[in-house]
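Following this line, the structures themselves.
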Structure P
Amino acid sequence: MLAISIMGPSWAHNLQIGYKLAALSFISVIIFFINNWLLLSVFLIGLIFLYFSVSLFALRKGILLLRPLIWVVLLIWIFHLIRGEYLSGTVTCLRLLVLFALANFVTMTSKLSDMIEFFLWILHPLKLIGVKTSSIGLALGMVIRFTPVLIERAKQLLESWRARALKRTNWRIILPIFITVIDDADRVAEAIRARGGI
């Protein structure tokens, strides 16, 4: 999420996270009931203008974030094409693109702290039964924060393996990745303890 979010200000950044998530949920439900590829195409074009209304950079980044999904969408469409259901495949693929683009837009224009704060607000009733929601919020923030870090660390280890070994990467790379995860977890735990714990 840290890699996805972009700096404001914009009208989308100024909207409260609750309104954006409510709109995302409502529109997502509507999208699932639309089976017309033309109408879904209109939604997708509308999202292009929505991104552009924030900035040209937001539009470029939105397109970039959808690139990894293109291969999945293409495979799904080919599968439907083989079965002779190309219209159904087109609807499914457009639906996926619209939903992911919409979710990315909300994430891009929202702060991580606002997301966690809203999540804790939803979990507030759990305090009545003794659940420590602050710990859940910290865990959520750490997962979001460290996931891209761990992915980048894994990429670095894979590149090091390829540079030093003639063989293809295999299961042996799992152990170094696991060790780095444990090492990072120990450092974070020490830092939390040094600040008085949670």
Structure Q
Amino acid sequence: MATNNPFTTRQVCNYFYKVITDAQDEPTPYFRCQCSVVRKQAPKTGYSNLFDHVLKRHPDFVVTMMASGTNTATLVSFIDQKSQTVFCWLDWVTTCNLPFSWCEDPSVSKYTNLERISTETLLKYAGLVVRQVEIDIGLALPVKFGIMFDGWTFQSEHYLAVVAVFQHNGRADKVLLTFAPLIDDDVTDHTSASHVKFLEGVLPFYNR
């Protein structure tokens, strides 16, 4: 690796390469460098094959990356294109409260430069994000924490918010665990027992 190199091998490879996707827009083991050379990243080999090409063909990679502004605080330059595309679609759909099928609406492509994505793919990554958030919250929750309920009724549907309350860095902190209709196949009324049953269905998502 070049001397005085402030970048990790992963950052260098993410800067120079883009993953090649198949017909279903799924990533393959092949990556295309900025110089158009295609290299394969073999399983369990890390970035050695990709980085070896950079060392041989782009020995001034540190200067190139520094000049491009990738030495700034932003991490965008090190995020692959597909990840950025998925994030932008998820951000757009969730922020504007749009249906997930919005990404396939023919009129959308007229007004955005975002790469197209299927509803199935968007739902797949939305589910993965939700699961990762649940894992992170579960790890952040202490052994003992409080539960706070809040409710909201829209027409005939009653929604229940479950908030975990706990001490963090000497101050009270809270995090929303769920916001969903109280009544479903298992809960049929608004009694305190129903609230407990509802809570019992929520906590396992956070390993509690």
Structure R
Amino acid sequence: MTSLAQVKGQAIRLKKQSEENEHAAADYERKAMLLLQKVQSGDLDPAAADRLATEALSKKEDTATRAAQLGVDAQQQEATAANLQSQVDKLKSTIASYENDLITLRARAKTAAATKKINKQLAKVESSGTIAMLERMKERVEEDESLAEAYGDLAGQPTSADEEIDKALAGGGSSDARLAALKAKMGIEG
């Protein structure tokens, strides 16, 4: 990835240098034109203006040639960067595929190990041993169920004297009402 970034960085630098040289070439041409205009306006000696304009045009050609070469170099670097990017993407895809295969193989290995362990245990277990194991498991389950029921009964009981008094008062009224209703239904007075 570092190499790819370096190649892309080099392509960007070359392109920027090419553009700078193009601007410099245009600037030299503009300066040559200005020199010739100064001759026309009488501000500069024609011989000196021709010499300076020729020098400016020579520099323009040099910088234009350099700009063109830098542009070609930049395009080559961009092509190299694109090729490297393609290779990096392909490599990432291959790595992702191998990682998925590895995950699948690990899962299969765990499943195979668990199956092997269970089959090994089943091969060692006799039917009478299995029955004894199931009986022990049944006893443990029944014991746990009884314990859970006992905890449930304890949870339903009042925990303080105030709660017991409130429960007795609340329960007494409804029991008396039910008893009176039953006596009325049966036709018993009192």
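All of the numbers you see were taken from the coordinates with simple rules; none came from a lab. Worth saying up front: this structure is predicted, and the values here are computed from it rather than measured. Cβ atoms are built from the backbone, for glycine too; each structure is taken alone.
Data table
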| item | result |
| --- | --- |
| If mean projected area of the Cα convex hull in nm² is computed and equals 37.6, the structure in P, Q, R | R |
| Origin of the derived value 11 (relative contact order in percent (Cα under 8 Å, 6 or more apart); candidates P, Q, R) | Q |
| Answer label among P, Q, R for the case where helix-only ellipticity at 222 nm (-39500 (n - 2.57) for each DSSP H run of 4 or more, over all residues; to 500), calculated from the coordinates, equals -34000 | R |
| Label whose coordinates, when distance in nm of label points 7 Å out along Cα→Cβ at positions 31 and 55 is calculated, return 1.4 (choices P, Q, R) | Q |
